[in-house]
1. Matching task: 14 is the computed value of relative contact order in percent (Cα under 8 Å, 6 or more apart). Pick the structure from P, Q.
2. Computing helix-only ellipticity at 222 nm (-39500 (n - 2.57) for each DSSP H run of 4 or more, over all residues; to 500) gives -10500 for which of P, Q?
3. Using the calculated result 4.4 for distance in nm of label points 7 Å out along Cα→Cβ at positions 29 and 237, pick out the matching structure from P, Q.
4. Can you rank P, Q by Cα Rg over 2.2 N^0.38 Å and just name the one with the largest value?
Structure P
Amino acid sequence: MLSCYINYKSIEKPLPWKDLLVEIGFGRGDFTVKLAKDNPDRKIIGFELSAVSVEKLMKRVKKENLRNVHCVRLDAYWGFYLLLKDSSVERIYMNYPDPWFKKRHHKRRLTKEDNLYIFARKLKKGGEIRIRTDHRPFVEFTLEEAGKLSAFEISVRRLEVEEPLTKYERKWLLEGKELTEIIMKKVKDPPERSIPRLKEVKELFPVKVEGKELNLRALENSQFQLGEKVYLKFFKFYEGEEGYLLETLLSEEGFLQKFFILVKRKGNSYVVDVSPFSEVLRTENVQRAVQVVAEEGFV
């Protein structure tokens, strides 16, 4: 049985569960906990980027002995893409997601087309996305993006005073703000389309370098493009008792991983590998990053 916190980098994927209730951006965890208590026989998963929020929810889940709550510190798109099976989700909740007010930041909104596509694929037919917001332009943006997929039956309604579930809702209503709920019911799968993807591998293999001299300092603050929307950057180089470490950042379709690449002398050769102290999602491009160091970090 998985613990409350799901380490998406090391588990077998996708998760075997079905009829899931999912909250995106659970913040303080009030809604997540209430959802778990109201649905004790259902699996609840929360996706959140804040480490502080994840820690608070874990402590609360332990204190209240909730056995049906799981959380993942991961962007929602990649969480759905990596962890959830198609048609495995009953309902998705987004309570007051960041509206990203500036136009140049609209691509970060949770309800952009790519996100709604992957959410729709994971929803079962008849499943729903329920979104609460106090920002009318965000409502209009969401309706426009959802309309591109032709997968939802959509309704929009004003939240009544007796309905708030959080202290923030009560506060906003007292301030006279209008709160809106969008309900998006899946009526069919969206047509297949090109989306951001990651390709995982079962193992990462070390690369042996023979007949060359080490020159890792030449890689400090250098960057490489490994493919379309795949970027690799190296930062500081460290020398220690166990070998040499190179601080590494890999961006794949916007999915970021920070880790160390370890170079160790073995006899008359060197071995290049991901440091055993760096936990990574094993992807083809992590393996390529190791290969780049083996090719460019020696003379």
Structure Q
Amino acid sequence: MRVALLVTHIRAEEKLLLAAFNSRGINPEVILDRELNFDVSRGPEQRAPSGRAWRGYDLVFERCVSTSRGMYALAVLNSWGVRTFNSYETAAICSDKLRTSVALTQHGVPQPHTRVAFTPASAMQAIEDVKYPAVLKPVTGSWGRLLARVHNRDSAEAILEHRQTLGDYNHHIYYVQEYVDKPGRDIRAFVVGDRTIAAIYRASNHWITNTARGGQATNCPVTAPVNEICLRAAEAVGGGILAIDLLEDAQGNCVVNEINHTMEFRNSSEPTGVDIAQEVIDFVIQQIEVMA
């Protein structure tokens, strides 16, 4: 079985994935994204940095830190018929919060009230339509960066002015969501194929609960309602290997906040008791065998 792991560098997650591959007798070739040099006017007969023709791989597993590098690599490889996880289409939807929201709406998956606007004036109207407090997010980005909770018109005007003046064009797309008053935590669930294999609570005194921002992980039972909304969300974006972020409202109902296509899980196996890396690799191998 010929597998490539496409990475920016080897993080804790990639070490776990490599070990899981090795436990199944597979030694993936590690390809660094900084070494990529695609001739897009040709096809998969050209060689990867490893020296193997791209069409010689049964699978390329994309794990780039850079969303743009990973997404464009997937676009090229999928155009050549090279099997990847995840697919370009899934990555393109999940890497864009607006496209994720559109996909969730099309599939009837619950999410916070969300609006999008393109000028400061229309963004102000969107914020007031959503009602205070509202959350402003960039349409691309991760780790809870550049999120802003606005409580009144004065703070909204200041944030909009800063984004319009200092931000690049991505920050001039104003993605506005209602603030869900969650109970000091959110849920990150891990979907592999058609299974929600595990979930964690991420608890913090701060309203942003990402573990990258100090949120503490504990086990979250995968109840029937959690499983159902996660599988529906995964289907909406094309499926694969995904992390689904859920918010609970005061009544305990869940809505989908975001979906991550290159998930981090280093803090999640221990509290859940699930070997997430091994679950992922077992699924990947099964898919390769099915396609063989």
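Coordinate-derived values only; no laboratory data. All of these numbers come straight from a predicted model, not from anything done at the bench. Cβ atoms are built from the backbone, for glycine too; each structure is taken alone.
1. Among P, Q, the structure yielding 14 for relative contact order in percent (Cα under 8 Å, 6 or more apart) is P.
2. Only structure Q yields this read-out.
3. Clearly, the read-out refers to P.
4. The structure with the largest value is P.
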